[in-house]
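What follows is calculated from the coordinates using simple rules that are stated; it is not laboratory data. All values derive from a computational prediction rather than experimental measurement.
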Structure P
Amino acid sequence: MKMQESAQDYLESILILSQSKELVRATDICHYFGYARPTVSVFLKQLKENGYVEIDSQKNITLTESGAEIANDMYERHLFLTKFFTDIGVPEDIAAKDACRVEHYVSKETFAAMKDHFS
C-alpha cells in the first residue's frame, strides 16, 4: 500500500517533535503545521486505525514500529536532500521546502544511489 504524502508528513512531524518533547500531543502537531485541531484529529484517527500511531488515555501520541520506520525514512531523506540542495547553493529555507516535496517521490533505489554517490 502506498501511503499518502500527508500521512508521511504527520509521522515525520511526530518523530521530530518527540526529539525535543518528552510527550507529543495533537496540539503540538497543530502548532508544528499551523493546522486546526479538527484537521489533526481526523488524521491522527486514521493513523491510529492503520496501526502507525498509538494514543494513550492522556492523549499522548507515539509511533508504532511501522510508523517509526516510515517517519525515520522520511526524516533521513529530508535531512539528506536539504543538505544536498544547500551544498549546491540553494538557500536553506528553499532547500528545506524542496526537500520536503522531493522526499516523498524519490524511489528507494534512487535515494540509495544518491546517498552512495554523494556521501
Structure Q
Amino acid sequence: MKIQESAENYLETIWMLHLQNGQVRSIDVANALGFSKPSVSYAMKKFRGNGLVNMDQHGFITLTEKGRAIAERMYERHKLLTDYFISLGVSPETARKDACRAEHVLSEETYEKIKNRIEQELNK
C-alpha cells in the first residue's frame, strides 16, 4: 500500500509518542508536528476510515496492525539514516532533518542496499 509522505509522518509520530509516553492523544500529535488540533482530528478521522488507527472513548489513539507496520518501517528508516549521517560527520540536527526527508523518497531496494552496507561496515 502506497501512502503519502504526510500520512507516513503522522503514523511515525504516533509510534514515537507511544514509545515515549505509552499513550497518545490528538493534541500530542498536534504539538509534536506543529499542526492545529483540527487538522490532526481530520487526519485521524481519515486514518480510522482507512484502518490505520483506532481511537477509544477517551481520545487515546492506537495504531492498528496495518498502521503500526507503516510507522515501524518509517521509524526504522529514520533511525538508521540519522545514525549513518551522524557517523559521516553530519551534525545531529541536520542528520535528523535529512533522514526525515530521505526516509520517504528512497525506494525499498535502495534503502535495503544502504542498510546492508551499514551492517557490513559495523561487522568489520
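Can you say which of P, Q returns 8.3 when mean projected area of the Cα convex hull in nm² is computed? Working through the options, I get structure Q.
One of P, Q was used to compute helix-only ellipticity at 222 nm (-39500 (n - 2.57) for each DSSP H run of 4 or more, over all residues; to 500), and the answer was -24000. Which one was it? It traces back to Q.
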